[in-house]
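K.L.:
Next up, some structures in structure tokens.
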Structure I
Amino acid sequence: MNTHLYFAAFCLTTLVACGGGSSDSKPTSGNTSSNTTTDTPTPQQSAGDTEQPSQEQGDNSEGEGNNDASEGTDETPEQPNTPPEVVVAVAQPEVIKGAPLTLSANVADPEDSSFSYLWKQLSGPEVELGDVTGSTLVITLPETYQATGDTYQFSVTVMDPQGAETTSEIDVYASNAMSDVQAAVLLHQGTMGPTLEEVNAATGMSEEQWLDAQMALPATLHSPLLENYPDRDTPYQINRIDAWWKATLSADDQLRQRVAFALSEIFVVSDANNALKGEPEGMLAYYDLLLEHAFGNFRALLEAVTLSPVMGTYLSHLGNEKADPARNIRPDENYAREVMQLFTIGLDMLDQDGSIMRDDSGQSIATYSQQEITGFARVFTGWTFAFSARWNRPSRNFSLPMQAFPEYHSELEKTLLNGEVIPAGVGPEDSMQLALDNLFNHSNVGPFISKQLIQRLITSNPTAQYVERVAMVFNDNGSGVRGDLSAVVRAIYLDDEARRYGSVLAHQGKIKEPILKGVQMWRTLDAHSEEGNYFTWNLDDRFGQGPMLSPSVFNFFRPDHQPAELSEQGLFAPELQIANDAAMIGTLNQHYSDLVWRMAERHDTLNPSAIYLYGHSDISLLEASGLNALLDRYNVLYFAGNMSQASREAFIELDAYFVNKSAADRVGQLLFMVSLSPEFNVQY
């Protein structure tokens with residue numbers, strides 16, 4: 001009878017303690033584990049007895065289960081079985097897609113030393129688990145076709161011999177590990193031209209890690225690099241170009257430099273043949289604000305550009321006065337037009353994928369009319385140089401944001417976009433803020449700016465889906481913030497179309513800008529003069545373009561430029577707008593001069609003021625390992641893995657012609673042919 005009671009009590013206690021099984025706790029982020037436990041009681045503890053009888057109760061008979069060896073002492077109750085404590089650990093310091101992963105269940109239990117294990121995958125891309133009954137789980141994570149990492153969740157249930165169990169979960173984040181070719185592709189898109197050292201450093205990192213590291217770097221500003229022209233008390237235009245070269249070639253924050261360069265071709269100013277040619281400090285201050293806002297908010301960038309005295313001079317809203325019929329003065333409309341047409345919303349209403357909206361008759365819908373131009377022109381009145389003593393005595397400080405003189409600001413009613421109206425009597429500062437907010441919040445800004453940045457950084461012909469994905473990030477970075485350029489830049493670079501992890505596209509990449517081809521050669525070959533200057537006159541003759549040297553506010557080329565051969569296919573190639581005979585011949589001559597005549601190793605003595613390129617690394621590789629090893633390097637460094645077999649054979653044939661020349665001559669000729677090759681002239 002006692003045996004039956006004992007067994008019934010044990011079963012009831014087990015069911016109550018187990019509660020029908022354990023439930024998994026909510027996982028935390030990162031490679032972290034969490035536990036849930038289930039207790040199983042010892043056989044001596046019954047469901048109905050919470051206290052053991054004492055000696056005073058006289059319950060000493062063996063039949064009642066009292067087995068005390070000595071009389072006159074209380075019995076010590078036996079403690080319930082304690083579930084094991086389990087912590088799951090990841091063996092690898094960094095979890096990489098496609099690489100082995102080892103998970104270990106570390107168990108602490110003072111009562112037992114042998115356990116049973118059961119591993120499970122709870123979430124993430126499907127993984128072949130193999131043996132799931134050991135204390136460790138060894139698996140290989142799949143190489144998923146996306147640039148962003150994958151998040152997995154695994155669990156292990158550990159049970160002791162008495163049936164007490166603990167379930168522990170762990171979250172695992174697996175990132176990509178770029179190959180050298182993948183790193184080269186990213187760096188061709190995200191730098192001013194990658195060096196071998198930069199490609200090697202990025203190899204093994206994920207795309208996200210490289211972007212994070214770049215965005216964390218402080219901005220390398222150009223203004224501190226401005227020097228006076230030799231034997232002069234002031235800097236000239238050539239000195240601000242010299243500062244641009246110094247920063248572009250040596251800055252660590254290459255992603256910021258590349259994004260700012262792209263912004264300089266959207267928010268265009270130029271000192272070519274105008275009053276700004278004599279303002280190198282102001283021009284560099286303008287470029288610096290593009291650098292400073294490259295990963296900031298678009299609204300702040302728009303305000304900084306608008307209040308720049310360089311932009312105010314270039315588009316003539318600096319010194320813009322309210323209407324005065326007696327003096328035949330009316331507000332200048334130049335900036336009012338361009339800030340809408342070129343800097344924010346464009347001419348036509350857009351869907352979020354960048355496609356043009358159509359009305360019922362199939363016509364495009366204009367974004368603004370003369371009424372809005374007039375309204376914004378009134379907004380941009382009453383602004384001049386900072387710290388000016390009077391309106392008609394300007395300070396001519398081109399480096400600081402403009403300041404307002406209310407008496408010269410139009411206080412008439414101002415009609416803005418989407419029917420918004422600034423009432424009469426509102427001053428210049430408040431009018432400016434309201435107007436910029438109105439522009440910033442227009443639905444066109446996301447797709448308009450996103451598409452142009454994609455074209456400048458990644459590909460001339462992004463799909464509508466690519467544009468829309470990035471525009472959605474512009475509209476909301478995931479935390480309710482609009483215009484977060486750091487999030488926009490990440491979205492641009494991590495998209496499947498940029499990384500090409502998805503399906504193969506019929507059209508990919510873009511023509512390299514001529515100046516960027518030159519910059520890459522200069523960066524990879526450590527171009528410099530012994531005097532430390534980069535005096536490069538007539539860049540428009542050498543490359544057809546130069547930094548902030550555009551002939552107009554419309555940049556060197558338009559984003560919708562279609563050469564005749566491509567227009568039938570509906571494709572754009574903006575950079576080919578400057579591919580005229582003169583510019584192409586100038587670029588070829590520049591490359592030959594750089595790579596052949598001014599290869600430093602070809603000369604016994606150097607001109608201290610001349611810029612030379614240094615090919616010693618390539619020369620050493622050619623001498624030590626031969627031509628194929630050098631071409632393998634070039635395939636990664638200059639072609640991002642896209643050197644065709646035809647090009648490789650052409651390089652081998654060319655080298656055979658110069659085989660009796662010095663290694664420096666051979667390298668120079670090879671590099672010149674690299675600069676001519678079709679694959680080098682396209683950014684894939």
Structure II
Amino acid sequence: MKRLTPCLLALATACGGAPDPAHIEAVIAPSRTWYHTTERVELTGIVTDVFGEPIEDVEVAWTVEPSAAAEREPPGESPRSQAFTLGTEGRVVFTGCVVPRDETLPPTICDTVAVRVDDGMPALEVTSPTPGAELEDAEGIVVTGSVADRGMVNVYVNGAPATVDALGQFEATIEGFFGVNHLVVTASDGLTDVSEVEMDVLWAPAYSPALDAEGRPSLVLDDGLSLWLGQDFFDDAVPLDRTATPVQTRDLADIMELVLASLDVTGVIPDPVIDDPPSFTLRVTDATIADPYVEIDVTDDGADLFVRLGTIEADTSGLLQVEGTSLPLTGTVRASGVAFAQMSIRKESPDAEIEVTLGELLVGLESLDGTFVSEETAAVFRLAEGLFRTTLETLLVDALRGTLEDSVPALLQDAFGAIDTALMGQTLELDSAPFPPVTLQIDGRVADLRPTFRSQVTLGLRTEVGTDVMSLHPDSRGVARLDVTDRAPPFFGDGSLKVGVRLALLNALLHALWSSGLLDVDASAILPDSIGGLVSEARILGRLPPVLRPPRPEEEDDLILTLGQLELDLTFQGEPVRYAVTLDAGVNLDVADNRISILLDEEPEVRVWTLQAPSNPRALTADTVRTLLLDLWPMLSGSLREGLSLEVPLPSLGDLGGLAPELADLRLTLAQTERARPRRGVLVIEAELTGTLP
């Protein structure tokens with residue numbers, strides 16, 4: 001056995017000669033997933049015998065496929081190694097074969113290494129849409145372009161795969177959401193860095209042109225604002241507490257009750273009432289109304305008015321001659337009465353005034369009695385058909401009729417007239433450096449007045465917004481519209497008062513500001529100190545108008561404001577640099593001081609991407625740009641808050657002190673009762689109008 005082992009070893013080593021190669025492993029250095037052209041690589045064959053022991057003194061022959069893909073360099077020191085310089089992109093296969101000792105035999109021990117040669121990320125170009133485009137395709141946002149690369153490339157639009165044809169042209173359609181949509185188009189070959197194109201575009205189902213004939217920003221909306229006055233606004237059937245301090249009214253009926261209780265009834269009574277001495281003289285020295293009660297019910301033409309006057313007192317004096325005896329008429333007459341009338345509320349045309357007309361006023365006394373200094377006078381007064389009694393009945397009925405005819409139409413005329421003219425000829429000066437000064441012009445009149453029986457009166461205001469300068473964006477398609485129909489504002493349920501603000505009106509205000517240059521700003525003076533000395537020019541340009549949109553399910557604010565494709569152009573260390581930014585901020589509406597005001601997030605969400613990078617990216621980063629925009633936000637949000645502040649077209653009490661001096665200090669205040677809710681392109685704000693009398 002001891003003699004057999006050396007013989008076996010001798011056979012394995014060719015009877016005592018050098019071991020024969022049995023296996024080769026091809027190795028490339030450096031070892032990477034992909035390579036660039038002009039890069040030098042070295043191929044080495046690790047050759048082993050049947051026992052896995054390395055064999056150094058063998059030659060390995062190297063070939064490359066395609067043959068032109070790499071240039072062979074001069075041989076090195078090791079016969080198993082060969083260096084190449086990569087020449088073309090694509091898949092390159094290196095094959096190493098052990099050269100047989102018998103040169104007449106073909107090589108049989110071989111191995112290969114396949115590598116990917118790629119000079120970088122795919123060349124990606126998006127042809128449509130363009131940054132800042134205004135789109136309305138009902139199918140969504142169609143993204144097209146082309147991509148070039150040596151190998152297979154996948155293109156994605158916001159994560160969704162696009163279809164790429166044999167020529168590298170691609171197309172994808174993604175869902176469009178109302179407002180600013182951020183697009184990220186990426187191309188990947190699976191090896192190199194991803195190519196990426198980002199942009200903001202605006203998508204809406206429709207647009208309303210927003211230029212006048214001379215090219216100034218202007219938009220007219222038939223019902224940009226609507227006011228819903230429910231039955232509870234006129235009469236909520238809750239009695240007024242006139243003993244409270246202060247007295248608070250919650251409906252129009254309450255105000256009328258205060259007016260009737262405070263009116264100088266004596267002023268509408270002739271003095272003297274009868275002057276026919278010596279047979280009959282009558283004066284009313286004082287007259288008051290106490291405990292009035294008013295009901296108002298909305299009808300298809302306006303409203304029905306019912307008034308109950310619980311106590312009417314009149315102090316009398318005079319003489320009445322009865323059968324030769326003069327009876328003194330000094331005393332006090334007490335009565336209760338009721339009145340009913342139908343009121344019409346109409347507006348013939350947008351330019352006409354609202355007319356409140358009181359129909360036939362039916363007045364009657366429910367009771368009448370009196371106390372007098374003379375029992376004889378009291379007895380005469382009790383005679384149903386007596387002259388004294390019938391005269392007083394007629395007197396009081398006429399006084400009540402005159403009081404109501406003078407006060408009720410005037411009160412309602414003032415209330416509805418104030419709604420009609422609240423927005424007429426308003427101007428709003430915005431001047432918040434570094435943003436350019438802009439003068440907003442707002443005009444509005446009631447164009448549609450619709451009473452509905454026992455339900456509500458709805459008033460639609462034709463509104464116009466614009467500025468007095470030429471538009472800097474005349475090619476804009478106009479104001480983005482979420483509502484594409486002329487449907488009436490969606491007022492649901494009951495309540496007292498609701499304000500409907502079309503989202504198109506708020507976006508029209510923003511569009512007018514943008515069109516007038518609000519987002520075209522020289523930012524050189526507000527650059528942070530860290531880069532101020534390195535930047536010779538800086539300009540901010542908004543390629544899209546700011547847009548308000550309804551919140552999405554995960555968002556909690558009333559609205560979301562987006563400033564899209566906000567571009568920052570810099571001359572940084574003598575070279576042009578460009579960034580683009582998206583700003584998103586939550587918006588909540590508040591009704592204060594009878595105005596609709598907006599509250600913006602103190603810090604918006606900021607997205608920054610590079611359009612033209614600096615040669616020294618460490619000196620100017622996206623974080624620097626983000627800081628710049630955050631520093632600018634308080635000034636920008638201040639201008640936007642002012643531009644979106646709207647006066648609520650509320651009823652007014654007019655010259656209430658002229659009707660009843662005691663009510664001169666009665667003040668109306670609008671209080672929001674529920675958060676604003678967007679419905680079908682209309683922001684609905686529920687509120688209550690409260691009167692306070694100290």
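K.L.:
Say we calculate mean projected area of the Cα convex hull in nm², for residues 451-666 alone for every structure; which of I, II gives the highest result? Can you show the working numbers first?
P.N.:
Values: I: 15.6; II: 17.5.
Answer by largest value of mean projected area of the Cα convex hull in nm², for residues 451-666 alone: II.
K.L.:
The value -0.48, -0.81, -1.01 for log10 I(q)/I(0) by the Debye sum over Cα atoms at q = 0.05, 0.08, 0.10 Å⁻¹ was derived from one model only; which of I, II is it? All intermediate terms of the calculation are to be shown ahead of the outcome.
P.N.:
On the way: I: -0.38, -0.75, -1.01; II: -0.48, -0.81, -1.01.
Derived from II, not from the others.
K.L.:
Out of I, II, choose the structure whose coordinates give distance in nm of label points 7 Å out along Cα→Cβ at positions 35 and 619 equal to 3.7 when calculated.
P.N.:
Details: I: 6.6; II: 3.7.
Structure II accounts for this read-out.
K.L.:
When helix-only ellipticity at 222 nm (-39500 (n - 2.57) for each DSSP H run of 4 or more, over all residues; to 500) is calculated, the result is -5000; to which of the structures I, II does this value belong? List each step's numbers first, then the result.
P.N.:
Working: I: -11000; II: -5000.
Of the structures listed, the value fits II.
All of the numbers you see were taken from the coordinates with simple rules; none came from a lab. Just so we're clear, the structure is a prediction, and the values are computed from it rather than from any experiment. Cβ atoms are built from the backbone, for glycine too; each structure is taken alone.
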